[in-house]
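Given below, in the form of structure tokens, are the structures.
Every number in this text was worked out from the coordinates using simple rules, so none of it is lab data. Computed from a predicted model, the values in this text were never measured in an experiment.
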Structure 1
Amino acid sequence: MGSALHVTDATFEAEVIKSSIPVLVDFWATWCGPCRMIAPVIEELATEYEGRVKICKMDVDNNRNVPTNQGIRSIPALLIFKNGIVVDNIVGAVPKAAIVERLASHI
């Protein structure tokens, strides 16, 4: 059973940018209510898309460089990377179906 991979400023390039499959990164923080609301959805997606999409989480309080470089201004922010490039983004707590729909076009 898959679970979301926690990435850091140090592991972001290897795990996300250089990934051979699409990657969804959830930028979140422990104090963020909407982030906590979608956290179970992110874990479900990690299981459902295991092997097809890498599902990652990045705590913006403990990792400042990547969120700044990616222009993260509001959380939760979900960025979809393909071949190391952001191909889609979702800001805010959205229903699982909305995330699935956006992911489907990049698999």
Structure 2
Amino acid sequence: MAEEVNLCPKVERTFELIGKRWTGLIIYVLLSGPKRFSEINTMIPDLSKRMLTERMKELEEHGIVIRNVIPERPVRTEYVLTQKGKELGNILGPIKNWADNWIKDEK
């Protein structure tokens, strides 16, 4: 009988978070600096506005993203990674390298 493996709950929660559809891409997009909602939506065209709103709220709740309201006319809102988000984003670079080497370009 195979030995039962108990995953660390923290690792499991991390994979649940970044494994949600679009979450990794949103973090990846924000690695290059603050972005407005519309910029993120443009950079990930298949992501609906409703889903982007949902994911951004989740990332804010987890302390990965900060929503900054810039009091200009018109009022602007930007999203920026926290230090926690940047450190999580650091693991996405190697994933991109792996994808470049192993995933065929289908578009």
Structure 3
Amino acid sequence: MAQFYMMGNYTTQGFQGFLKDPKSDRSKAARAASDAVGAKMISYTGLRGTYDFVVVAEGTFEQAAGIKMATEASGALCNITICEAININDVAGNAAKIAGAYKGPGK
């Protein structure tokens, strides 16, 4: 299974929910979303910066995209970016194979 990092933001609606319940444990909601599609949530962390949170989960891209679609459709979250962990050495190995065979335009 692949590992995904899903970073996103709370909307005004999401922040209003925190004002009503400041002790809301959003990791439980993130775990429920992951469990619903058969993915495994590894961690949930609130952030300071461009994004408000990051969730690390194992599963398929389709599962991660489903989580994004459903949670953004709720109106509480937005701007969820899904990043997939990769082995950079495997990528470099493929790039090296292509570099010898690929010819750019006009060459």
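Side notes on the structure shown:
- Structure responsible for 2, 13, 27, 29, 20, 8, 0, with P(r) over Cα pairs in 5 Å bins from 0, in percent calculated and labels 1, 2, 3 on offer: 1
- If relative contact order in percent (Cα under 8 Å, 6 or more apart) is computed and equals 25, the structure in 1, 2, 3: 2
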